[in-house]
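So, here come the structures, one by one.
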Structure I
Amino acid sequence: MKLRILPKSKFITTIELDDDRYGILPIKQISSLYPVGYSDEISPDAATEIIQLLKDYAFNLLVSYLAKEERCKYQCFLYLHKKGFHQEIIQDAIQRCLKLNYINEQRFAELLISSYINRKASKRVIISKLSANRIPSYIWKPLLEKLYTEEEIINNLEEMLNKYCSAHRDLPPEKLKERAFGYLYRKGFDADDIRSALENLL
């Protein structure tokens with residue numbers, strides 16, 4: 001297997017194996033084995049050692065990333081991919097974090113849903129955010145039903161409607177209804193729920 005060690009920055013190198021980019025390692029760490037700029041064949045055992053170094057470094061980077069806030073698997077994948085790690089290295093780091101419960105898709109989904117409920121977001125917006133983070137529906141569907149009740153939806157709608165009407169109280173009643181409906185519909189709320197809230201308030 002051919003190893004190439006390319007300088008990426010003042011402190012970091014890019015590691016290539018058989019012309020595939022496998023990831024990054026600190027110069028301090030790799031220079032104890034090979035010099036920066038190295039390009040030659042290495043033994044299978046040496047390649048295994050390099051891959052393990054990459055796996056450990058990616059894992060440590062991911063643990064630091066996760067320490068800052070809750071993340072899902074997809075966010076972790078994007079983070080390590082952006083760093084330049086090979087798929088094999090990324091999956092190894094993610095699996096290690098899953099086993100340690102550093103990554104938990106259900107916990108992430110619950111926090112995301114709760115956060116957007118507190119921001120008065122609609123179900124449609126929340127589902128969009130969950131889908132963008134590639135959380136499986138079998139995880140988020142029961143959580144969304146449990147956390148975002150019909151009562152919660154109505155309360156959020158009425159609160160947003162009150163604020164909107166207060167800010168636009170100079171409009172004629174029919175114009176106010178029309179604009180309030182459009183505003184809430186664009187926020188992702190169900191049309192029937194909006195009409196019900198408008199009838200109760202105006």
Structure II
Amino acid sequence: MGASSFLEKEKITDKKTLTILFFIIGLTIILLLFKYYFKSEQNAINYFSIIGTYASIYGIVVGIIQIVSIKENVKLTKIEVFQTVNKIDSIFTISELASSIKLIEEIHAYMLAKKYQMALIRLRDLKKNVIENSYKHSELNKIIPLITTDINNLMKLVYEETQIKEEIIRENLEKTSTILIKLKTNLNPLYNVNK
């Protein structure tokens with residue numbers, strides 16, 4: 001943003017300089033023409049009329065230049081805003097993915113401690129995070145069924161006291177973690193210097 005801002009300032013300075021030069025040169029040419037070609041009509045009223053006409057034409061030209069300049073600035077601003085929003089969205093997504101990865105670690109810890117109710121709560125939080133980000137990243141749609149299966153299995157264990165294979169839940173959590181870590185790595189600008 002800094003380099004483009006500097007270039008814009010240079011363009012504005014160049015435009016001001018050209019505008020002032022255009023005004024001075026144009027006014028000089030008009031006055032010289034009036035002085036040497038219209039000798040019989042040289043009086044104060046005609047001088048003011050010519051200067052006023054020139055100033056009006058000059059004002060119209062400057063107005064058109066300003067309108068074009070403003071349009072260019074609006075386009076550049078829109079591009080800058082779009083890029084900034086995308087960067088912020090990417091940073092926010094990376095943060096959410098890191099949070100989801102941390103949730104998986106917590107779920108593992110709760111399961112090892114046989115605190116299945118807490119694991120179930122955190123698994124639901126994980127599903128919510130993944131669903132919220134799945135509209136931005138379609139690869140997350142692959143893990144929603146895994147998480148849903150794990151939630152159903154844990155619900156059977158907690159509410160129905162049915163025996164389940166915890167290894168299946170751990171395997172699904174590892175698959176989920178792997179996908180989240182890969183996505184986070186792909187989005188993180190520190191890992192993607194070439195992008």
Structure III
Amino acid sequence: MKIKDLFIYVILFSFISGYSQQDYSYELKIMFSGMIENHKIDYQKSEKESRIIVSRLVSISSSSEDDYQKMKQLIAENKKDALRKVIQITEKYKEYKRDTLNIGSQNSLEKTVTDFVQNWNRIKNDMESNPDKRIILDGYGVVIFLKTNDLNYDHISARNPSSTSHPEIFDLISKMKAFYKKEAENPILE
């Protein structure tokens with residue numbers, strides 16, 4: 001009887017542990033804004049596939065009075081997720097042209113993005129402890145959102161990232177754009 005009970009426990013444990021493991025998935029969203037750049041690049045990774053979605057802004061319409069008031073309130077409250085919520089509201093009023101590419105698992109872009117995600121906390125801490133003190137009159141801003149499989153959201157912001165000011169962000173953006181422009185049949189980014 002004891003061997004039978006042990007066998008049942010082993011099967012039950014195997015079943016539970018097999019279904020409780022989460023696959024490593026995340027979504028990295030890069031939003032560009034400014035006179036020079038006005039588009040988004042989403043990188044979505046799951047256990048089964050990885051893909052890049054490039055969106056170029058086509059048009060913007062005015063927000064409703066209710067949404068305008070919500071955005072003002074969110075900004076005034078200055079809570080941790082306020083930026084994400086404000087962007088969600090403004091995105092309702094934007095129209096994009098989109099292009100999606102699937103990415104093979106052995107592609108060097110997947111390694112670049114995964115390395116960036118794995119070093120997220122260090123990169124964010126470095127940016128907070130060494131803020132950018134450049135004076136920039138023109139250019140563009142970048143907000144990078146990371147959503148992990150446990151539904152945690154976090155973001156990093158940079159102004160005109162360059163190889164000297166924000167090397168890891170610049171490298172990530174450069175490689176994503178280069179991959180997209182090389183692999184897309186009719187790229188929507190210039």
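All of the numbers you see were taken from the coordinates with simple rules; none came from a lab. This one's a predicted model, so the numbers in the text were calculated from it and none came from an experiment. Cβ atoms are built from the backbone, for glycine too; each structure is taken alone.
Computed values, structure above
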{"item": "Computed 0.00 for FRET efficiency 1/(1 + (r/R0)^6) of positions 47 and 95 (r between Cβ atoms, R0 = 30 Å, to 0.05) - originating structure among I, II, III", "result": "II"}
{"item": "Entry that produces -13500 once helix-only ellipticity at 222 nm (-39500 (n - 2.57) for each DSSP H run of 4 or more, over all residues; to 500) is calculated, selected from I, II, III", "result": "III"}
{"item": "Among I, II, III, structure where P(r) over Cα pairs in 10 Å bins from 0, in percent, for residues 55-110 alone as derived comes to 20, 20, 16, 15, 12, 8, 6, 2, 0", "result": "II"}
